[in-house]
Structures are given as C-alpha cells and as structure tokens.
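The structures come next, written out as structure tokens.
We did not get these values from a lab; they are worked out from the coordinates using the rules stated. Fair warning: this is a prediction, and the values are worked out from it, not measured in the lab. Cβ atoms are built from the backbone, for glycine too; each structure is taken alone.
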Structure 1
Amino acid sequence: MSGQSITDRVMAAKHSLAGQGLAKSVHKATTEEIMGPKKKHLDYLIQCTNEPNVSIPQLANLLIERTQHVSWVVVFKSLISLHHLMNYGNERFSQYLASNNCTLNLGSFLDKTGVQGYDMSTYIRRYAKYLNEKAYSYRHMAFDFCKVKRG
C-alpha cells in the first residue's frame, strides 16, 4: 500500500474527475508522503514545459500555490519541483518566474505540527530564498549560469 495520505488520494481523484491533468500531476509530485517527488511526476512536468498547449503560468502558479500549504513536506516538495523545472524544464518556465516577479513568500514559514516541522522550516525558508535569488539573477542577466556545461 502506498504511503500517500487519504487527503492526497482524494485530491488526486478530484483533479482526475475534473479533467485537470496538470493540477493532478502537480498534486501527485507534492504529496504529504515523506520522500522526494517521484521521478515519473517530475518527468511529466518537464514534458509539460515543452508542450506548446500547456500554460506555463498555470503550471508555475499551481506549484507556487502548493508552497502555501501548512505541511513542510508539501512545501519542500513544491520547492524541489520548482527547482527541478528551473534546471531541466523549458527555458520558458524560468523566463516566466523571472519576468512576472513570482516570489516565494516563505520568509515566515513555520510548520508547528511537530518537531520535524520546526526543524525543517529553517531549511525551507533558506531554500525558498535561494530560488528567489536564482529567479532574480535570471531576470537581471537573462541567463542561467547553472546550465553552463563545465569542462
């Protein structure tokens, strides 16, 4: 049996019934299960960034919305997914995050549900700050230095 919570399963079913494939994939990549986002979900999201009929703003906004969740696991997975798409997704994704001043407002994030939540909150705030700086530098330089081939 999967480690997904009942809430995660209900939300995935809701998105399936509503025909919201992109929302379902974002939700499945950012479940409350304590493990990294599944590769198949990240690969699908990367594929979506390359599709002309997929709305990059909608994809980015769905992930940014997930960063407002109360669970540190969901927020952390959302940040990991955003970072993964910035690094491996289509350039349009990074351009959108940079051009529309999409900031991750997690400076006061604190998960009070348990000791682990308190401990991870510091790392989540730092990670969000890093991603904000990455988007900010892309906005000013119009280039992602992390994508430069070394050697």
Structure 2
Amino acid sequence: MNDSASASLGLELPQLLERMHRRFLDVVRIELMHIGVRDINPVQIMMLAAIGQQPDLAVRDLIERGYYLGSNVSYNIKNLSEGGYIERIVDEHDRRSARVRVTDKGHQVLDRLQVVSDRLSKTLLPQASDKLDYETTLRFLKRFERECSTLIETH
C-alpha cells in the first residue's frame, strides 16, 4: 500500500464513516418527525433494527457484539420498552439476564423507515455497475470492521 492510501485509511476513511453515520442519523431523525414518531431517537431506531434482525436477542449480545456501550443499552432498552417498541423478557432462571424482541408497533416503525432505505437504494444503485461497486465497498467495510475488532481484542 502506498503512503497516500495508508494516510487515507488512517484518517480520511474513519472521518468519512463518522460523517456518513451522523448524516444517516439526521435522515432517520427527519423521517421519524415526518411519520410522527417523537418518543424515540435515531440511535434507538438503529438499536431497534439490530434487535429486529434476530428474534429474542439477549441484551448482553448487543454489548458483546460491539454495537453499544452497557449504560447506553440499559437506557435505550428501557425507553424502547416503555414506548412499546420492544418486549423485554426476563430469564426465569437468571433475573439479571433478559432477551428482547420487536413488537408489532416496533415493526410498523421499521417498515415505515424502510421507505428511506428503498429511496436511497434507487438513487445510489440505478445501474448494475453501481451494485457491483456497492458490493465491493461493503466487502471492504466488513473487512475493515473485522480488522478493527481484531486490533481491539489483541490489545
């Protein structure tokens, strides 16, 4: 890898990812306002989506997979549960352990927000070559995430 590529990976890529993340949360925030959902925030929507990908997800898995910090998980789970977006199921054998699942209300909000994702896909991926670029980029970003995880685990 040449020095320019190293510098880009070292500084430019993480900064771009951070900006993209913030912009996407802004898009989600605007869409939440548009559909009249004001009791949860974009970060909680992202957590709701993560929970929705795996039914009966253990709360500790959200933390262990590196999605969220412990204190944030507790606060957001409480808020999502009180809002009726998720159901929290306490383990009958270990009351400290809980699983969560998305409720019908939560699925309705996620379905409404899918419109945003569909709109972005149509705009960004109109041609087959764009889809190939997307797949290549996604593979690279997943590899980048794995390498960062490996660095964290080895330190």
Structure 3
Amino acid sequence: MGLVIDNIDMRETFKGLLEEKYFIDKSNIINDFNKLINRNSEKYVCITKPRRFGKTSIAAMLVMYYSKSIDSKEIFDKLKVSKGKSSDIKEKENEIKQYKEYQGKYHTIYLDLSKNVFSFETLDAFISSINMELKTDIEELYPNSKVLNAYKDNIVII
C-alpha cells in the first residue's frame, strides 16, 4: 500500500521538509481543514497558488496527518497544530480536541498527475497505470472488497 492511498512519497516528502534548515511550520492550516470535516456544504477544498508556493508541501503535510497507515503523532505533537491557533480559549480547546480526534483517522488518496505522464504514449495508458496503482492499494487494504470483485481487472476513474 502507499502508491495512491496513504501515499508513501508524500510521507517522505514531509519528513524531508521537517529536516530542512529553514522549515516554516504551516501546520495550523490543519486546524482549518479539521473545521471543514463535518460540514455538508464545504466538502471540497481547492488549493490554488502559483508555482513554487507550497501546494505539494501542504498536500504532503495533510497526507501525513490524516492517513490511517502513517503514525505521525510524534511529529505533529511538536508542531503548532497540536497547540491550536485561536486566541479564544474555547475555540483553542476545540482545535486541540479536533487535532487529536482526526489525526490518523482517514485513508488519504494522493494523485500526482504530472508524475511520469510523459512516459506514456496515450492517455488511456496513463489512466490504466493509475487504475493499477489504486487497485493494488485497495487489494492490500480490503482484500475481500466487493468493489474489486465487481470490477475484476478494472477500476475506472472518471
């Protein structure tokens, strides 16, 4: 597991960022994401910024924090997110509660659509490779999955 679901590369990317000489702790953004989890109207978040503004770094941090298959408590307990960011005491307590509640609670899916895209001759071949990576991860997580049985050799991304 870890090709697409609970992506291993993102875990290593974030660990590498932590070891940088000039690491800037932006983990408080997790508090903002935690507040969105149980809202029906704001299920989807789009992070748009120009090139080189840290989108991959934020994605790596989110994958590492939320992923069930990644033990990240020791790392995040040292970062700002674990202490809450609000100046309001009740809100800060709620942020800390959510920090503990949501950490490592979900399987995450990370797709890097630019990775190796030029090594494929057709879009179908590229999508097929993503399907195979996703299928491999699902087989490891859920060996008796009805989804896998229903699709047999193909998981379709639309």
- prompt: One of 1, 2, 3 was used to compute Kirkwood radius over Cα pairs in Å, and the answer was 17.8. Which one was it?
  reply: 2
If distance in nm of label points 7 Å out along Cα→Cβ at positions 77 and 125 is computed and equals 4.9, the structure in 1, 2, 3: 3
message: Looking just at distance in nm of label points 7 Å out along Cα→Cβ at positions 37 and 117, which of the labels 1, 2, 3 belongs to the structure with the highest value?
response: 3
